[in-house]
Structure I
Amino acid sequence: MAQTSSADSVAEKQLVQRVANQVCAELIKEDKKKSVATLSQAETKQLFVRLFTRVASTDDELIAKITEMGPAASTYGEQLGRQVGVVMLKDCPASRPMFMRLGGAELSERQPLAAAEIKVLKPIASAMCRDLQPRIAALQKLSPEERMKALTQAFEKNLKTSAKEISQQYGAEIFLDGERMKELGTKISLQMATECPDVLLLFAEFAPKK
């Protein structure tokens with residue numbers, strides 16, 4: 001039984017990798033027609049679903065597997081889509097702006113911000129985007145330590161210009177509370193995710209590894 005399970009696991013990984021590679025190839029073609037980075041959140045989600053469905057419908061092994069599953073096929077399809085997304089994020093650079101945009105939108109839905117917070121944080125996020133976007137190529141050439149230093153400096157500089165608004169919204173003591181500042185950084189990142197997802201990829205390297 002264990003051997004069958006192991007074989008199934010290997011076959012599943014190969015299936016996910018194959019579908020991810022094919023969706024990546026389709027995405028590159030689409031990106032040449034119209035830059036994925038210019039799409040709205042809704043358009044981005046529709047594009048991924050369309051490309052995933054197109055690839056899945058031409059994969060005989062996957063069609064046979066889904067057909068055998070019956071009612072469980074829908075749940076499996078959702079799980080497969082997530083697995084394909086993870087592989088693409090790692091192996092398909094063209095997909096990263098798309099997934100950062102989708103991920104930011106999903107996180108924003110899970111952690112909704114009050115209108116008053118958005119009013120304070122959105123200008124900071126926009127300033128971070130304007131600051132870092134023109135420097136992406138240069139930042140990518142830096143060592144991780146140098147890049148982290150540059151990102152921290154940009155964060156501190158842009159926070160400083162909005163210190164009064166942050167104090168009014170969260171209280172001046174937030175600047176002395178490391179955990180709350182970390183939470184503030186996450187909230188600003190969520191605002192950046194829909195505006196400049198490619199910039200957030202610079203932060204992704206420093207995210208805690210699970």
Structure II
Amino acid sequence: MKRKVDATVALRRHRGGMTLREYSWRTGELDAPRTLTLEVGQDFPDRCVRHGRKAVEYRDSELRLHQGARGQVETSWWSSFVWGLARYRMTPSTTVQVSGRWPMCRTCVRYRRILEFIAYCLGLAGPVALAVLFMAAQAGVVRSVTLSMVFAFFPGWIPGALAVALTLYARGNRPARVRPLTSATAMTVRAHPDFAAALER
């Protein structure tokens with residue numbers, strides 16, 4: 001397996017319509033840092049970013065970034081958690097949005113579907129378990145809630161299983177790993193060497 005390399009993707013200002021959040025910023029109705037809305041400024045080759053294989057579909061994706069120590073970093077529940085610990089706030093404000101249409105190979109598509117399926121199962125595990133427990137209690141099978149049941153729900157499902165579900169879902173829908181963004185005209189992604197070579201042609 002070839003090691004990932006850095007590939008530079010050109011960016012430009014978003015040419016689409018004004019979003020509701022952008023309108024709120026411009027009219028002063030939203031008290032938050034201004035968001036820079038960008039989009040991919042070049043055509044991608046017919047190869048996926050992760051594996052360098054022939055693309056079978058293209059997926060619209062939006063990357064959200066917030067201010068980090070070395071620039072704008074991709075927003076995830078973990079980066080938000082670390083950011084909140086350092087600044088005594090719950091979540092960081094999105095400062096950059098990058099939209100684009102990314103190529104995906106068959107492996108990427110299958111990988112995304114598997115991770116989404118696992119994420120949905122983990123997310124639904126708690127409500128389903130509570131429903132089963134309630135019906136068992138109504139039927140007289142379960143007469144009391146044990147300590148192990150309490151721990152299974154908290155912190156087992158909340159926040160444990162939900163954190164894993166969010167991570168898997170985000171991982172499956174992330175087109176590429178992005179280096180900290182320091183420019184509004186280009187971003188660096190970790191990509192397969194074949195994709196990087198095709199991108200430079």
Structure III
Amino acid sequence: MKNILKKTFNLSDIKYSWLLLLSMAVFILSLYFEKISISITPLTQWVTYGSAFLSAVIWSVLNYIAHIKVNANYKKYDDIKTYVDNLVMSKNDKLELMAYLEDFAADLSSQGKTKAEAVQIAINQFRVQEFSSISKNNSVLNLPIHYYLIGYVLVDITLVIVLALLANTVFHGYFWLSAFEFTLASYGVGFLGLFFLYKIFDAAISKKINS
């Protein structure tokens with residue numbers, strides 16, 4: 001549970017944040033343009049809001065792809081630490097595995113193997129004999145659960161509540177505050193939907209790989 005909470009509020013885990021911020025900025029400007037325009041046409045609305053939506057879609061795709069990693073057991077490593085760091089395991093399991101592999105490589109070196117040969121033999125030994133029982137993911141691709149999206153949903157809810165209180169009390173009728181509030185609410189709903197959409201993508205990719 002503690003690990004899930006840590007991942008949920010690891011807000012820096014998001015990728016291409018500049019593109020997401022650009023989308024939000026375009027959305028807010030679209031709201032402003034609609035407010036000041038006396039006779040805005042449907043085409044103009046399609047262009048303004050469409051640009052915000054399109055950039056958000058592009059961000060969601062790039063963000064998803066950026067989180068996909070090739071399983072460490074399908075890549076070549078010349079360093080034990082780098083190899084272990086890329087495994088999907090708990091911190092304690094990684095420490096135990098690193099100690100084991102380093103001891104095994106040291107034994108091989110004492111038997112006449114070069115350091116590079118000893119490291120490769122130790123890594124390959126783990127891959128073949130022990131990976132399936134220790135690692136939590138033996139798939140070709142590592143598809144992490146995007147808990148940070150839930151974190152952003154919770155942050156958005158908090159900010160929307162605060163902004164709603166300010167908009168209805170201290171800054172009553174202030175457009176930019178209301179626009180920012182509406183944008184956060186809209187994108188918060190998007191984050192929640194994206195969390196489940198990513199899970200559907202993960203299931204489809206895993207099914208394709210396993211088949």
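Some points to look at:
- Among I, II, III, structure where Rg/Rh (Cα atoms, Kirkwood Rh) as derived comes to 1.07: II
- Among I, II, III, structure where distance in nm of label points 7 Å out along Cα→Cβ at positions 81 and 145 as derived comes to 3.1: III
Every number here is computed from the coordinates shown, using simple stated rules; none is lab data. Model, not experiment: these values are computed from the prediction. Cβ atoms are built from the backbone, for glycine too; each structure is taken alone.
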